[in-house]
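Throughout, read-outs are computed from the coordinates displayed, never taken from laboratory work. Quick caveat, the model's predicted, so the values are computed rather than measured. Cβ atoms are built from the backbone, for glycine too; each structure is taken alone.
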Structure P
Amino acid sequence: MLCYVEPFPPTGARYQLPVPGQGANMANHPVWSARLPEIIYSVGPGLLASTRVSTGWTVEFGTPSVVQIPGAAAERAIALNPLDADTVGLCALFLSCAGDDDRAMELFERAVRLKPQHPGWYHFPPFTTHFKRRDYAAALADAKHIALPQLPTVHISAAAAAARAGSVAEAQAAVEALRRLGARFLEPEAARQAVALWIWDEGYVRDLVDGLPEAIVMSGTPPAS
C-alpha cells in the first residue's frame, strides 16, 4: 500500500511516506504518534517505522527508523504511546503475526477499551487466536468485523473459518469476494503467498489455506480456471 501525507491547507500535492530498507516492504496503517509531529506505520511483517514530519506549504520527512515489533520492542512502543489505541492495536497485530497470541489478545482488548469505535483491522488478532483454538464460529465473526474488502487475506480467512464452522452461505460469500478480487486467489499457492506475507507461523498458514478448497467445495462454485 502507498501512503501519503497532504499539507494543510491543501495544495493539491501529496507526499509519499518513506519506506526504509532492513526488510521493509510498503507503508501500511499510518497513525500519528502522541509525540507529534511523528508518524508510525508498519512496513512489513514485524516491522514498524517512525519518521518525523515537517509540514507547511510542502511536507518533508526525516530519516525513518525501524524497530522490530515482537517482544520487548512492542512493549517499548506501547510505553511511548500508552493511550494511543492504534499503536496498541498495531502491536497486537504484529505480536499475533509472530505467534504471541496471549499477549496479542491482551493488547487487542486494551486497544478496544481505548477506542470503542475502532477500525476493523483490530480484529485480526482475535481471528487468529480463535482459528488456532478451533473456535471457528468466533473466528468467522471476527473475520466479518475486519471489513477490509480489498484485502484478499480477509476473504481467505473468512472462507476457511466458514468452511470449518459449516456455514455454507458465509463460505459462498467469501469465495465470491475472492473471485471478484481475482480468481488467482482461489488457487492454494496464491492464497498461501497472500497469507504468508504477514503470518510467520507456517503451520497456521497451512491450516488456514487448507480451509479455502473446503470452502470452494462447500460453496458449490467451480475452482479457478
Structure Q
Amino acid sequence: MSDDVELLKRVYDLFNSRDIESVLAAMHPDVIWANGMEGGHVHGRDEVRSYWKRQWAILNPHVEPVEISSNGEGEVVVKVHQVPFFFCLTVAPFMPNEPAPEVPDLFGRIDALLSAGGDVLLFRQPELYQMTALVNRHTRAPVRFVVGLSLMIRASEDAYENLEGRRLEALARLFAQNVRIYVYPMTATDLREWLKNASSTGWDWTETNGWVSASQLRHAPPATC
C-alpha cells in the first residue's frame, strides 16, 4: 500500500506540472477517463492525451490528494482537493421546438461530471445570465463559464423573446456581472454533424488540424438585395 501511495502522489505532482507523457506512462494502456467537458468517457492513452490538451488549453486544474486508502476490494481510493468549480446543467430545452432532456441521459451526464471532480448545479432555465445571477448571490469571486462551441451557437441564435431588449438585453445581463466566457473547441466533423442535426444554417469557419475554435467560427452576413 505504501508503494501505491507514493506512486499516486508522484503521478499527481506530474499532472499538476503538466508532464503529460509521464502521467500517461503510469496509466494502463486501456485506461478509461471521465470526460467532464463533453460527457461520457475517453478510452486509452491517446484519447486521454488529446482530451487533456484540449482541457488544459482553457482550464488550469490543480489537484492535491488529501487521503489515499484501500477499499478492501483491491482498489485504491483517492480523495482530492482542487480549486472549486461547478458544472451547470439545464433541464430546459435550448430552443422552443426542442424536447427537454431525457431523465436517464441527464443522470448519466451528472454522473460523468461528478466523476470529473466538480459539483453540479441544475437549472430550470437555459440562459447563462440566469445561472450567473444565482452564483453571484453566494460569491464575490469572478464567474467564468467554459462552454462548448455548440452552446455558443445556440445562445447566439436564441431570440430571447422573454426579454424586452431581446439579445442585447441578454448580453447586457450576462456581462454586467463580472463574467468571462471561454469557448471549448470542436472538431470540424462533429460541428458539421451537430449543425445538420440542429437544422442550423449560415455558419462558416476555418479549422486548424481538424479543430474549430470560437475565433474561427462566423455567421454568414445577411443577403443583400
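The value -15500 for helix-only ellipticity at 222 nm (-39500 (n - 2.57) for each DSSP H run of 4 or more, over all residues; to 500) was derived from one model only; which of P, Q is it? Walk me through the intermediate numbers first.
Details: P: -15500; Q: -11000.
Answer for the origin of the read-out: P.
If mean count of other Cβ atoms within 10 Å over residues 8-15 comes out at 10.1 when worked out from the coordinates, which of P, Q was used? Can you show the working numbers first?
On the way: P: 10.1; Q: 15.9.
Only one of P, Q returns 10.1 for mean count of other Cβ atoms within 10 Å over residues 8-15, namely P.
Using distance in nm of label points 7 Å out along Cα→Cβ at positions 144 and 184, single out the structure from P, Q with the greatest value. Walk me through the numbers before you get to the answer.
Details: P: 3.1; Q: 1.5.
The structure with the largest value is P.
Upon calculation of distance in nm of label points 7 Å out along Cα→Cβ at positions 56 and 88 from the atomic coordinates, which of the structures P, Q produces 3.7? Provide the component values of the computation, followed by the final result.
On the way: P: 3.7; Q: 2.8.
Matching structure: P.
Could you tell me which structure in P, Q was used to calculate FRET efficiency 1/(1 + (r/R0)^6) of positions 72 and 168 (r between Cβ atoms, R0 = 41 Å, to 0.05) as 0.35? Write out the running numbers ahead of the final one.
Values: P: 0.35; Q: 0.10.
This value belongs to structure P.
Assign the value 3.1, calculated as distance in nm of label points 7 Å out along Cα→Cβ at positions 32 and 192, to the correct structure from P, Q.
Numbers: P: 4.4; Q: 3.1.
Derived from the structure labelled Q.
Taking Cα Rg over 2.2 N^0.38 Å, for residues 128-207 alone as the criterion, which structure among P, Q has the greatest value? Don't skip to the end; give the middle numbers.
Working: P: 0.99; Q: 1.25.
That would be structure Q.
To which of P, Q does the computed value 36, 21, 17 (semi-axes √(5λ) of the Cα gyration tensor in Å) belong?
On the way: P: 33, 20, 15; Q: 36, 21, 17.
Computing semi-axes √(5λ) of the Cα gyration tensor in Å on every structure in P, Q gives 36, 21, 17 only for Q.
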